[in-house]
Structure I
Amino acid sequence: MSIRETIDVDYEWKGTTNTSLHVLYQDDVCLCYNDSNERISTCNREELLTFIKDLKEGQYAR
C-alpha cells in the first residue's frame, strides 16, 4: 500500500524554486518529488528528515 504526503517546505532544486516536497511512501522506501513531479530522491524513512533538512539548507540548490 502506498501513502502520499505533501510537506510544505521552501527549497531550491537545481536552480528551481519549490514550495512543497511530495513524498510517496512504499513500505520502508520514500520516493520524493519536487513541484514539477520530478523524482529528486529515493531514501528510507530514517533518511527522510535529513534530506528535508539538507533541502532547507540549500544543499541541492545547484
Structure II
Amino acid sequence: MRERGWGRGINVGSRAATTPLPNMVEYSAAKAAVVNMTTGLAGHLAGYVNGFNLRVDGGIAPVP
C-alpha cells in the first residue's frame, strides 16, 4: 500500500471486543486485539492509504 500510495484495509471485529463473554475469553481477547491493530494501522499508514476500517456485525443467535 505504501509503495502504491493507495489502498484500503478492512478488518472484521466483534462486539465481544468490548463486551467479553465469560466462556469465550480467548475469542474476546483476539477481537480486542483486532480493534487495536486496526487503530494502530490507521495511524501508522495515514497519508499512504485511503482508509483502514473495522466492520463489526451483530451477534448470531443459535437456531432452535
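Tell me which of I, II gives -0.64, -1.12 when you compute log10 I(q)/I(0) by the Debye sum over Cα atoms at q = 0.17, 0.28 Å⁻¹. Computed on structure II. Given a value of 32 for relative contact order in percent (Cα under 8 Å, 6 or more apart), calculated from one of I, II, which structure does it belong to? Structure of origin is I. Assign the value -11000, calculated as helix-only ellipticity at 222 nm (-39500 (n - 2.57) for each DSSP H run of 4 or more, over all residues; to 500), to the correct structure from I, II. This value belongs to structure II.
When distance in nm of label points 7 Å out along Cα→Cβ at positions 15 and 47 is calculated for each of the structures I, II, which structure yields the highest value? Greatest value across I, II: structure II. Please state which of the structures I, II yields 0.4 when distance in nm of label points 7 Å out along Cα→Cβ at positions 7 and 23 is computed from it. It traces back to I.
Each reported figure results from applying straightforward, stated rules to the coordinates on display, with no laboratory input. These figures come from a predicted structure and were not determined experimentally. Cβ atoms are built from the backbone, for glycine too; each structure is taken alone.
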